[in-house]
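Just below sit the structures, each encoded as structure tokens.
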Structure I
């Protein structure tokens, strides 16, 4: 489990396809002592397991593997060497929860349709997949590429807007967003359960 508060941006050093999996080598500023084999780390919203690691200066490198389903359903299928990823280590008992509960299970990929300066902040509009549109509500929570954000406005056309403060814009990959980019979306777990309770996501066969 995660909070959606990014603690590092990692750089992809290697992309290798082997045995039906895609292995990514990521360089990070995390001290190697903070990482262990089998640890869960969120990569731009996707929870992946560390399968190898080592020291790199004051930081570290580590390998993770993604299955074809993950590559097909998230934007990790589009990453390449030199790309940047938002990173967050999994929560430990007693850690402060400063964002919202994020599980690292991407629900879908949305398209950035507009980016507008708003004072010193940026207002970003995202079009989610049609089947996810019902889950976004004004003042609700969403994780975009692993970053915990508040929905500033849910629009009638199904898009939603988030206001991103300068600090978040500078220290995460969101600062590199451009119109047309695809971003990983994880809906708020509360919204998921409310939708099930009121029947909004009931199976079509009843």
Structure II
């Protein structure tokens, strides 16, 4: 399938962005195994060699995709966390953004695929983006340690839900959003306990 963008000459940056957009679409549509240089090149009307020039390999493409997704998602989550702090905003938005990133947007499947195929360093951009997010939202507070624990808990719950949430909920006879409800409740409890102090 050739897009309008592929019919005109693209700058190197535009070509790279088009490839990442196509890779993201393939990830969501067909899963991480579909994110290959050949499939992305076909989607944007470029050559395999063109994508090799930009990414070096399929692993390089997956790492760039992970970095791109992590930056976008952590920016959204950071904004939601800051809104939740300054207003009486429901933490459910933070939970939903995190769970959606790992589930509907494919980050959980991509991370798992990269780990299973030995491309562990491709997770570095995701981990670095999460670390920057924690640093950003803990600026000016003394909540860095609890925030790190909450981030770990929420991330692992979202990843687990992305991979096994639907079948586990079905097997246990629970509503599909139970894990999200539990995550929101745990976050709320931790924040309330921290604000009460010792």
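Taking 0.05 as the value of FRET efficiency 1/(1 + (r/R0)^6) of positions 55 and 119 (r between Cβ atoms, R0 = 25 Å, to 0.05) derived from one of the structures shown (I, II), identify that structure.
Numbers: I: 0.05; II: 1.00.
Clearly, the read-out refers to I.
One of I, II was used to calculate P(r) over Cα pairs in 10 Å bins from 0, in percent, giving 8, 32, 30, 20, 9, 1, 0; which? Can you show the working numbers first?
Working: I: 9, 35, 35, 18, 3, 0; II: 8, 32, 30, 20, 9, 1, 0.
It was calculated from structure II.
If helix-only ellipticity at 222 nm (-39500 (n - 2.57) for each DSSP H run of 4 or more, over all residues; to 500) is computed to be -23500, which of I, II is the source? This value belongs to structure II. Which one of I, II has FRET efficiency 1/(1 + (r/R0)^6) of positions 135 and 167 (r between Cβ atoms, R0 = 35 Å, to 0.05), as calculated from the coordinates, equal to 0.85? Computing FRET efficiency 1/(1 + (r/R0)^6) of positions 135 and 167 (r between Cβ atoms, R0 = 35 Å, to 0.05) on every structure in I, II gives 0.85 only for I.
A value of 15.5 was computed for Kirkwood radius over Cα pairs in Å, for residues 63-182 alone; which of I, II is the source structure?
Details: I: 15.5; II: 15.0.
Among I, II, the structure yielding 15.5 for Kirkwood radius over Cα pairs in Å, for residues 63-182 alone is I.
Where a number appears in this text, it was derived from the coordinates with a stated rule and is not lab data. Here the structure is a predicted model, which means the values were calculated and not measured. Cβ atoms are built from the backbone, for glycine too; each structure is taken alone.
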